Structure 1
Amino acid sequence: MTVLTLEGFLSKENTNTKNVLYNIAVVNARLSNAIAKALNLQKNVVESISEEINRISSLNVEINSYKPNSIKSPPEPAPFGKTPADAVRLLEALKALDAPDIDKFIAAARGTASTPGVRPVILDTQIQLWAQQLNAVSERLSSKSQQETLRIQTFTSRYTQATDQATNVVQRDGQSKSTIIQNLRS
């Protein structure tokens, strides 16, 4: 007798028996297997959203570190980034998140063939605007993460239900057979 793996058992056409309880158990086992795969995919979605939120938070902290600490009103602009290359990295990350008015700062930081790149000078209000936009993107992603987490809970509930049904059906089938065998012995 060959021993089948669960994957092999579930992939076989083995629901053509006259034992209805057995057929139901196979269908429920297949359903729980499919739900388990969907659950793993959903977990990956939530993890990627969480990583994106963390990346945006880090970018927000880094950008806010370049706010001018001037007590003058209005505050004077301050250089952005540790180096021109660092400024380009930060500005391109902002641009990837659809922050407006980035191109002129990127051009200044990159420079041209005749002039080297310089750290762009950015006003406090511009940094505040970018920080607000990053917070908005982070909040949208957080909301999406909550929705995806609810889907995980739904999948988990359905997985548990399908697994329990398959187990109960197999137990009932065993009890039915046991009862028939006892009645035959009597």
Structure 2
Amino acid sequence: MFKPDGVSDMGFLSFGSKKDKIKKLLEEERFDEVLAMITKDKKARNDFLSLLDDENPGVRGDALLTLSMLIENDRAVFSDIVDERLFKKLYLMMNTRNPYVRENAMILSSRMLKAFPDLVRVHRRWLVEAIKRELKEGDNFGRGFAIVAAGELRLKELAGVIENFTGVEDKVVLPFEGKKWVKIGDLAREALERLSE
């Protein structure tokens, strides 16, 4: 079938979906335009959130990065997005092998929990279990993040588990200021200080 230049089948099949347009903008690093779209348009927001499941890890990482920017730019819109599914999806994304996705999931999780402390209260039991599991089963990178998160969130229930890491000399690089090539043992001692406050 003949199609004029610039017209694709996707345009006929998408029924108003903005997902492809948003994905293209992310791939071109036009984050401000994506932010403008998802701030103004709830349908665009839903299409954007579906990109957290995209097969391309670069797109998933860019979507996470955009959400971190959204927290800074418009907390009211972000608070419409935050739900238990997103919260748990972030945890899974922190355990992916792709470093770009993993780091952006950690940054977003950290910003989200600081910006919305009620999430900690509502999901405290789940958070404690998820962090405890990460401490027991995760790699050094995941354990380092879990230790920092437990301290930041004041999850005193985890003090005993964190104490087991005070002698660990392995170093990790976390996507936070001052957390580059830090010994896990130092992170554990720092977290325990916070938990004893």
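Just so you know, all these numbers are worked out from the coordinates, no wet-lab data involved. Since the model is a prediction, treat every value here as computed from it, not as a measurement. Cβ atoms are built from the backbone, for glycine too; each structure is taken alone.
Which structure, out of 1, 2, was volume of the Cα convex hull per residue in Å³ calculated from, if the result is 194? Provide the component values of the computation, followed by the final result.
On the way: 1: 194; 2: 132.
Attributed to the structure labelled 1.
With relative contact order in percent (Cα under 8 Å, 6 or more apart) computed per structure, which member of 1, 2 shows the largest figure?
On the way: 1: 33; 2: 13.
Sorting by relative contact order in percent (Cα under 8 Å, 6 or more apart) in descending order puts 1 first.
Which structure, out of 1, 2, was helix-only ellipticity at 222 nm (-39500 (n - 2.57) for each DSSP H run of 4 or more, over all residues; to 500) derived from, given a value of -25500?
Corresponding structure: 1.
If mean count of other Cβ atoms within 10 Å over residues 118-125 comes out at 13.0 when worked out from the coordinates, which of 1, 2 was used?
Value 13.0 for mean count of other Cβ atoms within 10 Å over residues 118-125 corresponds to 2 out of 1, 2.
Output the label of whichever structure in 1, 2 has the greatest value of mean count of other Cβ atoms within 10 Å over residues 46-53.
That would be structure 2.
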